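Visitor: Down below are the structures I want you to see.
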Structure P
Amino acid sequence: MKTLVFFLFCCLVCGAQSAPPHRIIRVIAHRGEHLRAPENTLAAFRGAVEAGADYLEADIRTSSDGKLVLMHDATVDRTTNGRGDVAAMTFDALRTLDVGLKMGPRWAGTQVPAFDEALSFARQHGIGVYVDSKRVSARGAVDTIARHGMQDRVVVYGAPAYLKELAALNPKLRVMPEAGNPTTLRSLLDAMPLKVVAFDAKDFNDETIAIARAAAVDIFVDRLGQADNPASWQEAVDRGATGIQTDKPAELVRYLKEKGFR
């Protein structure tokens, strides 16, 4: 009997030691599920929700009449059937463009979304928004996010000076600068009440990561392009990432579940 009890105890101990740590790694869908739907559209965001992502990433710009819209590039040339600068076009003019046709007939008629629509969609479907601020005023961003009650479900990426302005307008908003390097990150931590920091391939190094971990901030790292694969995802997790931005949200969600991080 004692031998059996000892054996069972050992099994429990060994099982506990071999179990993965209880961590939830957040999945950030870069421009939504944009490999299967037009980027920065409600269709791509719907795909991100269906994939099980925690955040959809949206690139925000401002039309000539002050409307916040979703568009990665400064011009509409690459993604739509039109040409011209986003900043020189009215919202109504942007809405006449087809942002889906270049991805195939199935997506013909897809419109450029307003930031309001993206936030409303995210709130309705319980997904966070990773805001990549391309060209938008701090006041415009703060007011739009507040109007949808999304302050607690948004992180805002942008230049440090812009993020400082955001933080001054709403200290509870989670602003997210690029880590840069150890010196830059220390300076950013001194200047702003940070809860999350962004990393990419250039600054995701041991010394800069150590500073972020010591400050107990979330570490959101890009794993895009050639780095968007299981080996690279695992390396990010092992080095302390708490969020991974990916072009393959469904695959990353599945991988993290298999490893016990979902």
Structure Q
Amino acid sequence: MKRIATAAVLIPLILFIVFSGPSWYWAFVLVVAAIGVLALYEFDNIAAAQGIPKGGVPAIIAGLVLMLAPEPFVIVLLTVIVAMSISLRFDLKTALAGSASFVLGVIYIFGAWRCAVELRALNAHWLMIALLVSWIGDTAAYYVGRSMGKHKLAPVVSPGKTWEGAIGSAIGGAIGSVVYAHFFLATQPFWIIALIGLAANIAGQFGDLCESAFKRGANMKDSGTTLPGHGGWLDRIDSTLFSVPTVYVILHFSGGF
């Protein structure tokens, strides 16, 4: 019940922010940035549980700059330099791990959010497809895995996931993308939409597994407790942090921009 109630509040908010007009651009950016800050805070806690220094405020600042800067490549290089410089204040035994965690957290979360901002600027419906493949896929994986799941997908990382559920998720994500595009991106060939949805869903499943691996390494069940029924913000967006960049990269290199 808590899970449903939380979704009932978040989904309308997300839809409003994604589809709000140009005059609401900064409202969209602020909401995405706030979620990014909360997710990075949880990422830092996962790192700290494994004895790795937190990136803290410097990482948050670097992430926000990466999300908004006109030239992100330069910001990535500066982030690496800053991370390595800041690591000098850590115990030297954790300097390397601290630097790596700093850079990973910034690019992992805010790099994906930069792609979300770019997708919304192109067409909000592309951003919705990048989000929907994970939402629909999660639902399909749950029901298919519960009714048919027999073969473990990654028993060490996530014992509850099965190959049958993963396949159901991928098919559900592809079908959901095609159905959505039929109404809102009708000029696009359905098979291209299906391939994009399939690729984004598979990427999102890897995103979920990667975050699960981080948590399991830290002996944590959830990244946080701020979302009743869902755990933390990073738990909620882990798939999206992989699916959004995947859609962005496909469109970017296929001439979609």
Structure R
Amino acid sequence: MKTFGERLQAGEVVFGATVMEYLRPSLVKTFCNAGFDFIFIEIEHALFSPERLSDFILCVRDHGLPVVAKLGQLERAATARLLEAGTLGIQLPRTESLDDLEQLQSFMKYSPLGTRASATGYGNSAYAKPKNKRQWYDQMNDETFLVAHIETRKGVENIDQIVSLPGLDICLVGTSDLSLDYGKPGDYKSTEFRALVQQVFDAAQKQGVARGIPASDYDTVKYWIEHGVQFFECATELDLLRAGASKTIEDLHRARDASVS
């Protein structure tokens, strides 16, 4: 079976469901049944209890999907806890320098690739103790993946250096904050903004780094797939609840109005 990184290297397009509120096994099963390729956990902006978060990550792993989690900030212990819980992808918000990305990579990878501390027997190894630790360390180095999250003017200005990091797996553009930083919040589909995003993607492509973006609607996803994007962080569970509730009540009102008339 291909690792997540191998799927990207093979040119596959992958879609992830975003979680920012409900850490429930039913949500994992719903997203798995729907056919998502991974689950992205929004930790920068959401508050989660550690116990529920750990259980949720383990549940996702048990269903065969990788977890990508966005750090609140660059910090060794926070990174380690996510990795030991079983997270495979770590996303660095406001990636603005090569130094920050190198530091995160060091936190994520075992020697000789990094400085990750040994902690086996947690969710990272399904609570088993690996018999061959060197083999397991190498496997983890292969399976964990790093996501640079470009969402500021400074990140764009430094993009050539950022994507030059050997071993960088994904360069994701955070369109919401990036449009805000350029003084055009929410202006995702204008020619000027798409050219700015494409500038970032072109730099990543030159280095062989997969490109990613948050998107869920057909037109946007189709546009970016046609421009080489493979990695999509899609709607949150709250987005889907809102959309489903609105659609349901719209249908109910339509049925009521038709009956009255």
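Visitor: When helix-only ellipticity at 222 nm (-39500 (n - 2.57) for each DSSP H run of 4 or more, over all residues; to 500) is computed for each of P, Q, R, which one produces -14500? Working shown, then result.
Guide: Details: P: -11500; Q: -24000; R: -14500.
Computed on structure R.
Visitor: For Cα Rg over 2.2 N^0.38 Å, which of P, Q, R scores largest?
Guide: P
Visitor: While we're on this one: Going by distance in nm of label points 7 Å out along Cα→Cβ at positions 58 and 146, which of structures P, Q, R comes out largest?
Guide: Q
Visitor: Now for a separate question. For which of P, Q, R does distance in nm of label points 7 Å out along Cα→Cβ at positions 106 and 154, calculated from the coordinates, equal 3.1?
Guide: Considering all the candidates, the number was obtained from P.
No value in this document is a laboratory result; all are computed from the given coordinates. In this text the structure is predicted, and so the values were computed from the model without any measurement. Cβ atoms are built from the backbone, for glycine too; each structure is taken alone.
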